[in-house]
Each structure stands twice: as C-alpha cells, then as structure tokens.
Structure 1
Amino acid sequence: MDARSLAILIPAAGLSRRLGGRDKLLEPVGGQPALTRAARLAVATGAQTMVTLAGDGPYSAGRRFALAGLGCAILTVKDAGEGISASLRAGVRHAENLHIQGLMILLPDMPEVTAADIGQLIATFALAPARVLRAASLKGQPGYPVILPARLMPELNLLSGDEGAEKILLGEPISLCPLPGDHALTDLDTAEDWARWRARAP
C-alpha cells in the first residue's frame, strides 16, 4: 500500500479541561510539544496528515504555532465544544476527496506511540484494508491508534457528541496489532497522569 492511500487524523480540538489550566497537547515529550511530536510522526510516514483545531479558545494559538511548518493540513472545527465527534466529522469531510483506503486516528496525548509502531500498523493494515485494525497491548487489550477502512467513513460522519469511533467499532470484526509495552494504552489527560508517566519514562 502506498502511504498516500492512507490518511492520518490527529484530533486536537479538545479543551484540555483536566490539566489545571495547562494545555496537555503542549506538554513536552522528548524535548518537543506532544502535538508537534505526533504530527511529525504522522507526516514522516508519507500519509496525508490532518490535524483538527478549535476555531478559537485559550489553546488554539499555541497549538497552531506547534504545527507551523510541519506540512499537515489544519482543519478548523467550529463546533469543537461538541466533543471528539466534531473532529472526526471534519476529518471525514476533508478525506472524502483524498481517494484513500483507510483513515488512522492518532491521538496526540499518547506519548509512547513511536514511528515504528505507526509503521507496523500501516504495513499490517495493507494486508487487509477492508478490516478495522486496532493497536493493542501485548496481552491483547485494545487501544490506539486505530485504522478504519474507507467504507466506514460515512458512519463516522454520523457521530455526535463526545463519542469517538468506539460506537462504530462495536459492530465490526477487528484485527489487533500488538505494540510493545503500554504504547497502545498510555493516554495522558491529567497532571497526575503526566507526573506518573514522567517518573517512569526513560
């Protein structure tokens, strides 16, 4: 599968309400903001990369600066307050003209996902591009990133509220792609999450 036949959506229009006034997507990971890191990983694959941002709000300017010059498409989500479904719908609308076989949802607050992980997911999805592929722990616990076949994009466009792709995945046969350690599960939302992760991160 050519990388251009896959799109990667990074939903970054959230309000970061649980970090005590700080923006979790600008928290440093490996010397760069978490959002910058995620976008660079995505763009480096050669896939068509989209990042959703709120039209305004306290974190919009900082996030736009973190993405400057990276070569990803920035999608402004006017109804970002609705939740992640607004980002998914915006991504689908943009992807409709990209002639893709799959859409990867890459969450920017998962600092253990690596370039090798993303490459493994893309290579595995290419073997069965009509089937959902989901990252998992070595013990089989499902997590993220997830790649949805293009046939499911109309269903993403029907989501509402703060519901992600989980609702769609319930009715689908899913292939799991095990990633090392807790790469597929480490999702940091609160200051306590970040502190615990930094205490044990290499």
Structure 2
Amino acid sequence: MPVSVKRLVEDIAGEKAPGPSVTFTVFHLFSALELLSGAALGRNRLAKKLNVGGGAVRTIISRLRGSGLIKISQDGCSLTRKGLEVWGRLEQVFPRRAELAKSELSGAEFSFAFLVKNCGDRVRSGIVLRDAAVIAGAREALVAVFKKGHLRIASVSECVEKDYPTAAGQILEELSPEENDVVVVAGADSILKAKQGAFAASWSLIDV
C-alpha cells in the first residue's frame, strides 16, 4: 500500500504521455474507483457515467490498470485487491456523499455534499475552499464544520441548525457529521458540476 493514496491518485492523473493533453482530472479517477467499487463496468458504460469521451476513458482505464488498481475481464473493469484497498482508504475520509435539495443556504439548481472526516482543524479559509469548488465548475460553495454538537459556517452562522433549519436538517440526515468533521456543499447548474466542485474543495483538505 502506498504511503499516500492522495499522491498516488494525483500521480496517475498527472502522468505524461505522447499525444493530446488529457481531458480528465483527479475527480474522474476518484469517480471511476467509486463506480467500480460497486460492480464491474464495461468501457462504454463507464465513459457514460463519467461523462467523458472514448479517448479519455481509454486513458483512465489504461492508467488505473497500469497502476494495478483495476483488472479487465469479460464482465468489464473491476477493482483489484489493491484497488479495493485504495478505495477503502478514500472512503474512510469521504464516507458519505449525497445530492441535496434546494435550501436557505443554496439557490443553485443542483447541490452536492461531501463529508470529510476529522478535518475541521484544517479549514483555514472557507474562501480558499470555495474558490477551489468554483474553479472545478461550481457556482457556489459553503464549508461547515461540526463543532461541539453544532454545524458552524465561519462568518455566516455559529449554529446552522438554528439559523438555517432546512439546510441543517438535510445535512445532518444525509451526512451524519461528528465532531471535527467538515461538510462541503457545492451548487451548480448540473449535478456533475456540483459534485466536481464539492470534491475539489474536499480533496484539498485531505492527506491520506
């Protein structure tokens, strides 16, 4: 098992190869591992679910296979033992991920949230994290930290349950945060962009 799963995934995404530059990101590799952790998928179905073209999905498959994370059989692509271990490490820090409905905190058409375990002390600036989400395609983002039994958003609310009960209810029900957990919610004009935004901000917090 590599010392840093995060570094492993980033290295796979950043590999240099001849030909056109790649059209996928760390998010697509994360999503591929997420999808393949559930069941084997053929190349075409994987491309559709990742919303990438044929060339990109071939490169994704090639790199994941070359790194020993997936294998290919008649059933399609599936995770190897190493792939399952890597996904298990990632799921420990991102144990819950969910689409959220509109609420007082978000006017975007679609919202997606990531729970990031035990990273509250790493949230130095919500602005930096929001910027990461917007660069990745989101229109907006918020970062809440669960402290002393309450969701808190710096400079917005010391008790989200009191100030924004609908939003807090969704977050608590769908993500079940515990002490020092972080919830990143990104809003966008598509669920894919919202998930990409939430992932980008969340990814910047972790070190696994």
Structure 3
Amino acid sequence: MKIQQLTVGVMGVCCYIVSCEKTNKAAIIDPGGDEDKILDACNRDNLEVIYIIATHGHPDHVCSIGPIQKETGAKIIMHKADAEFFGQPEVKEFFSQLGLAESPPPDILVEDGDSISIGDETLTVIHTPGHTPGGICLYNAPDCITGDTLFVGGVGRTDFPGGSMGELSHSIKSKLLTLPPNTVVWPGHGYGGSKSTIGEEARSNPYF
C-alpha cells in the first residue's frame, strides 16, 4: 500500500492518500481543506479515488469531503457512531462555530473490525472512541493511520462534545499499543512529528 501524507487546511490536518500500486485505486482519508492540492496529487499518480474516509467527524478533518466527492464520485465512509453523533442538531450548531463545512451524509457506515478494500489492499477499521464517539484508526500492517486518537508524543483532545479521556486512554492502550512495536503511526496532525511507531509511543509518549 502506498501512503502519501499531505498537510492541508487552516488547522494543519494530515490528509492521507492511500492507494493500491497494482490497480491505482485509492482512498482519501481526512481531507481537511486544500481540495485542489489533494486532487492534484491524485491526478499526478493517475489514481482512481473510490472512497473518502473520515477518521472522525470534526469539521477540520471533513470540510473538503463535499467538493472532493463532487469531483470524484467517491463513496464517503464514516463510523456509524460519528454519523449519528454529528447528525444531531445541537452538535451541528456547536461545531458550526469553527466556520468549516460539515461532511455530507456518509454512504457507507463501518464498525470495529470491518475491512475496506482498495484494489488489492485492505484497511482494517479499529474503533477508538474518546476523541469522538466514532473515531477510527485504519490498519494495514505495518501502517496505522490514527487520526486524532494518537499523535507523535500526544493524544487527541477530549474537551469537545462527545470526548472522553477515559475512553480515549482505554482505546489507545487496548487497541493501539497492542499492535506490533514496528507499526508506523501516521497521525491526524503533525504536532510532534509527521510519523512515529507504536513502540516509540509506548516508550516515550508522556500520556502513557
């Protein structure tokens, strides 16, 4: 699986283009702005974008889903808990204060353990609630795209509606730190660095 990491949008989101090198089918993960930049990167490699995946529903990670879906016709994938949570009127109203577009309704709802096929490659969905109720990580050994669940030297914030530090800590310890130590961590923001490993985070992340 080929992974391209792009920093996009006003909040510096790490957007990922993951693709099958045999078939050129691809998925865009967390397009949080700069849709032209993302699409240009796909076009340069002649990729067919079949999915747009949200690791969670916060507007800074989904604000370019609408334009990209319009351009590509790709299906939107989100965990069912975040589809339900971010569909609530009071939640919509709260996050509208960020001034960023929300995601259109997802076409495909996933749960823990589901597989997303991209050509000959497969992403396994790991449900990691805590940052949001339906936060997910996406695993294709040795790579794990962790969204805002786990950063390099940090973890996602839990002070927004739907957040829980207890849940986040449990998710990381029970579902991420149990992955092989050489698993590459690709975070949702590059606050502490653009990538790490599970072994390094287990040793040095101050939140553990």
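Rule-based calculations on the coordinates, nothing more; no lab input. Everything numeric in this text was worked out from a predicted model, so none of it was measured.
When relative contact order in percent (Cα under 8 Å, 6 or more apart) is calculated for each of the structures 1, 2, 3, which structure yields the highest value?
The structure with the largest value is 1.
Given that helix-only ellipticity at 222 nm (-39500 (n - 2.57) for each DSSP H run of 4 or more, over all residues; to 500), derived from a single structure, equals -8000, which label among 1, 2, 3 identifies that structure?
Derived from the structure labelled 1.
As an exercise: Cα extents along the principal axes in Å, calculated from one structure in 1, 2, 3, equals 53, 34, 29. Which structure is it?
This figure was derived from 2.
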